[in-house]
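Okay, got some structures for you below.
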Structure I
Amino acid sequence: MAFTQKQIDKFNRQKYITELEKISKNLFRMFRDEKVDAEEFQAKFTLLKKKFDAKSEIQLDSEYHRQLKDYIGRLFGQTCDNEAFDDKIFSDIREAEMSNLNRLQKLKNGSSYKKEKHRSKHKNEDWG
């Protein structure tokens, strides 16, 4: 059975987005784990980034995915491309980067908390 170009494009898009989210989950897990040192972080992040870079780049429509891709690129430049990156720098950026990843997750989940039809009900409600 032959696949249409549209099906192939959709499959590649899903793989690309899945790889992006896989990197973010792994980054959060590594930042949260106190046992992970700078060398281990660099090795794992470099491996994940190489796998991601091997995928053909696609157009990202979602603001969340665009910001996540930019974040991963920026963080890779700060950590893995930096010769002076060591355990001290890693421990210094750990909390800040966990906050950044949480902010990105809030951006992703922001639309799922309240739908527009529910917002309008409570908008004019008087609580006092």
Structure II
Amino acid sequence: MESNISSYENLIQEKILEKGNEGISQQELAKSVGLSTRELSMIVKRLIEKKVIVKRTVKENGKSVVKLFAAKSSSINNDIYINLDTVKEIPCFSCKLLYKCNNGAHVNPGSCGKLSEWILYLVG
């Protein structure tokens, strides 16, 4: 069932992307993908939470209409690559007290000498 939902998510994303700046209403989208509006609403909610699509109210023939649009940074199968070399240098990740460290705790970032030294080294 989960793979079925994800295939519908991809199909819905494609349909919304095809409409571009025009957008598409949920009723029109439900007809084009063959889902009930209830089923579509659940998938649309999930895609909005993932920030893949957005819902906007637009004026059309003098009436307010809610339409779905692709989020600006949205693209299907978008891979993100992050260089983690600088993260390895953060002293927290090699600290034996990391699991105890927390704001308001006895061990915290605000009173950590190693972290302070590292930050001063970076800005110095």
Which of I, II yields 1.6 for distance in nm of label points 7 Å out along Cα→Cβ at positions 16 and 104, as computed? I
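One of I, II was used to compute Rg/Rh (Cα atoms, Kirkwood Rh), and the result was 1.25. Which label is that? If you can, show how the numbers build up before the last one.
Values: I: 1.11; II: 1.25.
Label of the originating structure: II.
Can you tell which of I, II yields 17.2 when mean count of other Cβ atoms within 10 Å over residues 8-15 is derived from it?
Structure of origin is II.
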Structure responsible for -12500, with helix-only ellipticity at 222 nm (-39500 (n - 2.57) for each DSSP H run of 4 or more, over all residues; to 500) calculated and labels I, II on offer: II
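19 is what came out when relative contact order in percent (Cα under 8 Å, 6 or more apart) was calculated for one structure; which of I, II is it?
II
FYI, it's all coordinate maths here, none of it is from the lab. Keep in mind it's a predicted model, so treat the numbers as computed, not measured. Cβ atoms are built from the backbone, for glycine too; each structure is taken alone.
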